[in-house]
1. Quick check: 27, 17, 13 is what I get for semi-axes √(5λ) of the Cα gyration tensor in Å, for residues 23-110 alone, calculated from one of P, Q, R. Which structure matches?
2. In terms of mean projected area of the Cα convex hull in nm², which of structures P, Q, R is highest?
Structure P
Amino acid sequence: MTASPTTRRQLVRVHNFGVSIDGFATGEGQALEAPFGHAGIRLHEWFSDTAMAYELQGGGPGGSRGIDNALIEAGFRGFGAEIMGRNKFGPQRGPWADESWQGWWGENPPFHTPVYVLTHHLRPSLKMAGGTTFHFRDASPQDVLAEAKQAADGLDVHVSGGPTVVRDFLAADLVDLLHVVVVPIVLGRGVRLWDGLEGVEERFEVETTASPRGVSHVIFSRRAS
């Protein structure tokens with residue numbers, strides 16, 4: 001008798017998540033011209049010369065293909081839905097003044113999946129080119145994850161940030177894989193990733209790999225139960 005195929009478990013994954021050595025994942029003072037506040041692009045410069053960065057920027061072939069590029073590529077594969085916080089979608093606070101803002105990424109965002117934006121201020125779903133549709137939800141991590149998993153149709157769910165959303169999903173024990181990139185800068189202020197998560201590493205197997213770019217890739221994989 002032929003055994004029935006094993007259904008692959010959907011994973012909840014965080015990838016390429018930059019954090020300063022003092023624990024900040026974004027700077028203070030987010031604005032339209034400064035999506036990461038006073039941090040600028042310093043948390044993300046490490047991937048600027050990779051092959052994946054060239055591809056994302058429409059620059060054609062080129063760029064390095066070492067450990068940084070391999071891990072970046074892993075963060076773009078196998079997802080069927082995305083979850084992010086409102087402050088990753090845009091710089092506005094409070095009720096929407098209008099609904100003209102469509103995100104930082106232009107008419108064809110890089111997600112190409114349903115994207116669930118956690119916010120206390122709802123608005124209609126926003127369909128973009130390339131398969132991305134933004135859905136705005138005022139829901140718990142558990143509830144929005146259940147919806148995202150259904151929409152992902154068996155593929156994994158990407159929790160992409162910002163740090164408050166990633167922290168909430170870690171606190172609720174919903175993350176299966178977390179890839180943090182420790183960048184050797186001191187920000188001093190902003191929003192921390194690790195606050196309130198003492199001992200979170202005990203749930204995971206932890207591996208660290210150094211990069212020639214000077215960053216450290218720390219990968220937390222959920223321990224087998």
Structure Q
Amino acid sequence: MLNSVNGLKNVLADNHYPGRGVLWCRTGDGNALGGYFLTGRSPASKARSLHRTPEGVLIVAPSEPSAHDHLRHYVAARQSGQWLVFGNGEQVAVVAGRLDSGELPALALDGLDYEPDPPIFTPRLTVVADGQVGGRAWFGAARHSSGERTATDRLTLEVGQLEPGEGVLMTTYHSDGNEIATGDPFTEVRINAGSRRGLLDELWDSLTPQLRIAAAVFSPGGLAEADIRQKEPAQS
């Protein structure tokens with residue numbers, strides 16, 4: 001059955017502009033890992049970086065501190081007890097706070113809304129991964145209806161233990177290079193990488209070069225050792 005699943009590189013190659021994405025997978029060496037990436041088209045989106053704080057939190061930040069925008073700049077990954085939480089917006093901190101208060105993942109992911117950025121209404125994507133039971137994770141997506149309805153559609157997906165080479169991906173957008181639409185609810189992917197560093201290479205190389213901004217790969221309890229790759233600064 002694994003052979004019937006498309007590889008990560010092929011899935012992203014068919015998606016010229018995936019926006020932001022979350023990945024949970026198991027590499028060939030057996031490690032369960034999370035991945036997060038940013039792509040962007042506008043100058044404001046491209047003027048961002050992904051970095052670790054001294055507390056071991058991953059933050060998407062503007063190149064210029066005075067340019068803060070709550071839709072573009074946020075905590076992207078945080079450890080909350082046994083739970084690793086990562087995603088594409090300020091809801092990551094909300095979910096982590098709920099987990100700190102004792103809520104279970106499915107409840108912690110409930111009640112979120114998509115981003116107020118018409119006309120695309122970007123989905124909010126969040127992953128909660130269990131650091132004590134390797135390979136188990138919950139994906140949450142708060143999405144706008146494909147029609148005119150404004151009420152949020154909320155998807156919660158519990159992913160059971162993965163085998164080496166298996167993964168689940170969510171992206172905010174799907175694009176053929178011309179039109180942009182909301183991404184698929186989720187996609188199962190095949191991972192070729194045999195290690196964490198190899199996964200970062202595979203993820204980075206799968207993104208459209210002129211649009212990629214940053215990517216990171218990390219393990220539950222290991223945000224302080226996350227592998228991060230950034231675009232090269234523009235030449236003046």
Structure R
Amino acid sequence: MPDPIRLAKRVAELTGCSRSEAEQYIEGGWVTVNGETVEAPQHPITDERVEIDPAAELNASEPATLLIHKPAGVAWQDVAALAVPATRAADDNSGIRPLKRHLHRLTPLVPLDTEASGLMVLSQDGRIWRRLTEDYAQLEQEFVVEVRGDAGPYTLGRIGHASSYQGRGLAPCKVSWQNEVRLRFAIKDVQPGELRHRCREGGLDVVSIRRLRVGRIPLSKMPVGQWRYLPAGARF
């Protein structure tokens with residue numbers, strides 16, 4: 001049996017391309033070894049069958065950002081574990097080719113209470129990380145909150161203009177009735193537990209919380225527990 005060599009070297013031999021271009025083909029998910037896609041250029045091979053997709057394009061593999069519908073009861077720090085190939089939304093129309101590497105080293109961004117559900121952002125992209133952390137206080141988020149209790153004429157005013165929470169002053173937020181039991185919030189710089197606190201200030205108890213939007217990016221109709229790619233060029 002011949003000594004093992006790196007997959008990138010074999011691809012370069014097969015295509016006549018440079019070693020760096022061979023690595024791009026591999027990292028782009030265009031290369032199979034015995035019929036299985038391998039995305040690691042350093043993968044060792046001997047006499048295995050190596051094939052390059054005829055449609056292969058020489059594009060650098062960009063870091064991925066995923067949008068996922070977090071279920072209630074899952075801590076936001078643990079949401080990345082839900083991003084697996086089987087939970088990708090069937091109607092993901094981002095145009096991004098799914099790669100194994102897209103599901104590794106994902107950083108959860110824009111915290112969401114454990115008991116809440118809705119839109120979460122997972123990203124490998126440092127630009128997205130900076131946008132959603134450094135500009136967090138300026139990003140408007142939208143929530144729908146199911147409540148119970150007796151609402152009065154001053155309920156919305158007390159909720160929208162709650163003065164402080166855990167020793168921190170609160171800016172006014174936009175809140176309205178979606179129906180008899182659901183409130184709709186448009187709020188910036190929201191802190192963990194703040195929506196429940198605001199509702200208590202209005203004499204209401206929270207039944208459930210769901211985040212519908214972060215900045216300009218909506219949850220849309222994605223089922224709970226599923227994810228889709230943030231399309232290239234989309235902005236929060």
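1. Details: P: 27, 17, 13; Q: 24, 17, 12; R: 29, 14, 12.
Value 27, 17, 13 for semi-axes √(5λ) of the Cα gyration tensor in Å, for residues 23-110 alone corresponds to P out of P, Q, R.
2. The maximum falls on structure R.
Every number in this text was worked out from the coordinates using simple rules, so none of it is lab data. Worth saying up front: this structure is predicted, and the values here are computed from it rather than measured.
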